[in-house]
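Alright, structures below, take your time with them.
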Structure 1
Amino acid sequence: MNAPTLFRVHRACAGAPGPDTGCVTDLFRTPDERFAGLPGYGFAPHYVSVDGLRMHYLEEGPASARPVVCFHGEPTWAFLYRSMLPPLVAAGHRVICPDLAGFGRSDKPTDRGWYTYDRHVEVISGALAQLQLRDATVVVHDWGGPIGLRWAVEHADLVGRLVILNTGLFSGRVSRGFLAWRAFAERNPDLPVGFVVQSATTTELSDAVIAGYEAPFPTAESKAGAAQFPLLVPTEEDAPGAAAMRAVLDELSRWEKPALVAFSDSDPVFPHPRSGDVFCARIPGALPQVTIAGAAHFLQEDRGAQIAQEIVAFLGDGGGPSR
């Protein structure tokens, strides 16, 4: 059995003199064998390099088809979308599910201070820039919302549609449910990932599925990104990230392209229906909110097939060639 890989990457420090100031980032790379035999997850890995990090993504379906790019959140990874991939591919779409830095099969900086909202956007933007995306449908969930929606508005020429699932853009106000989650995360930096996912679904997950969510994180140091995410949510108006998220909301107020907003009815972090109504009221191209009944926060786990059907119907004309 291969041991977890911990190694160092030398990087230039922004703002410091010289092409390379000797900045060092310690990275954890989860052994490949941790991802063998996961239930419903027979997808081949793909990788690109961004600023010394090996970034993982799934890609299924015709290369010439319109891409559907699915952003995961906390503390999940591409595994979250496994039940949605087959029906989306069957409908003719090219489906791409990247793993954020610190998650899934992507490299994991072990310093919690490395993780910021801006850096997550910077790194995922560098990865997606290598995938030749055009007329993309962007699917976002949880922390994938602030990151994926920012990517979408900053690359609007590459994006044709939005699908928004149980997420928010935080400008200093958060729900009581989120504050309870943040407090739990602060008390448990060695985050019990499987327990977190199970506690936010209406479905009783099998041991194998729980193991799938835990697969990327065999040690406490591998969970630095997952441990830090709850603390990156701005809870005050002048907190880091709040201004950037307000700017994304402002851009969305001029988003005339189609947007599907689908929220579950049993999520204390993003209460229904008002959390989805925020997006429906803000985005000119948004359709009326779709309610995913009987699902909790991880609605892809509870109602993945239904959500895929909603997306296929929303996209209407099948995959088609990217323009």
Structure 2
Amino acid sequence: MYYPYFRGKQFDLITIRETAALMARCGFVPIIEPVKDVLGGLERALKSLVDVGAKSVVVINPFHGDHAEDGTQIEDFLIEKFAKDRLVSPGINLDAGMSVQQAMDLYADHITLDPVFIHAGFSDGKGLAEALGASLDTSTHVFIDNQSVKAYRRHFKSAQRVLVKDGFNRLQRNADYPPLEIFSDLHVSFDEEGMDGFGDFLTVGNDFREGGGPAYAVAIHLTYIDSDKDDVMYIHHFVSVDKDTPTDPAGKFKQALDLLVDEVNAKGSKIIRGEAVREFLELHSKGHFPGLGQVKKLSMKHHIETLAAYLVKE
């Protein structure tokens, strides 16, 4: 099913908490790569998932952030806090610099917690598959699309396989986003790729950034699925009219929000009215600017709600 890939920033973790019950109902499995030294926010997010019976994957050797050099703190944290629940699996990042032996050592250390391999540049797929032996059939492998080719993925045919693709075309400047573009069709084509599930980096993208500079323009990103165009997912970029100075983010948010409200209220709009959109409409009604972090959270929340509405039709 769906594996949304989060970086463990504040509003990513809040998004997880607020959608935990929905993800549990839909069988979604969030992947979380911790990037902050303090793990309190991660603990609260994981507890919200465990409390509703949702599975998740936590990367124990992150590529980015405060734990990039040493993931021991994350490993100890998972064993101490969540080992007994059997719902949180350690994620093992595999990059070009890792050997088969290193990968297998991490796998052996966490085998009782059903570790998940995340393929992101690792090259010896044949060697890893052979090393796993009989365990290959019961293992889970997540492939980052632009870092693992089809020939490589073939070595893991008998395993549980998930393809994660970055559908968000992140630009340097918010001012440069077009009003509309294609996001992905992986939610309808992952089985044609021979996969058992799919994922993405939500409406944030895989381009990790520790912080941002001043916003010359404010952009709100909302996805929708177009039933008239083969159920392809598109993304609206609602960009403020003013984009020449870094001042007045509240005013620019209102400009972007005005565009969002017009689109949501337009006849035939395909944007679903979930909790996130209702919160946007309430912000518009009150004339309130909640801060750009909250805007990002609502955008991610809406993305999860959109896929839930499409994939789990009652």
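Each value in this text was obtained by applying a stated rule to the coordinates, not by laboratory testing. Quick caveat, the model's predicted, so the values are computed rather than measured. Cβ atoms are built from the backbone, for glycine too; each structure is taken alone.
For mean count of other Cβ atoms within 10 Å over residues 65-72, which of the structures 1, 2 scores highest? Please list the in-between numbers first.
Values: 1: 26.4; 2: 14.8.
With respect to mean count of other Cβ atoms within 10 Å over residues 65-72, the highest-scoring structure among 1, 2 is 1.
Please state which of the structures 1, 2 yields 15 when relative contact order in percent (Cα under 8 Å, 6 or more apart) is computed from it. The read-out comes from structure 2.
If we compute mean count of other Cβ atoms within 10 Å over residues 25-32 for structures 1, 2, which one ends up with the highest value?
Details: 1: 17.4; 2: 21.0.
Answer by largest value of mean count of other Cβ atoms within 10 Å over residues 25-32: 2.
With Cα Rg over 2.2 N^0.38 Å coming out at 1.01, pick the structure among 1, 2 it was computed from. Derived from the structure labelled 2. Here mean count of other Cβ atoms within 10 Å over residues 137-144 is compared for structures 1, 2. The highest value is that of 1.
Thinking only about FRET efficiency 1/(1 + (r/R0)^6) of positions 113 and 169 (r between Cβ atoms, R0 = 30 Å, to 0.05), which of 1, 2 has the largest value?
On the way: 1: 0.80; 2: 0.25.
Evaluating FRET efficiency 1/(1 + (r/R0)^6) of positions 113 and 169 (r between Cβ atoms, R0 = 30 Å, to 0.05) on every structure, the highest lands on 1.
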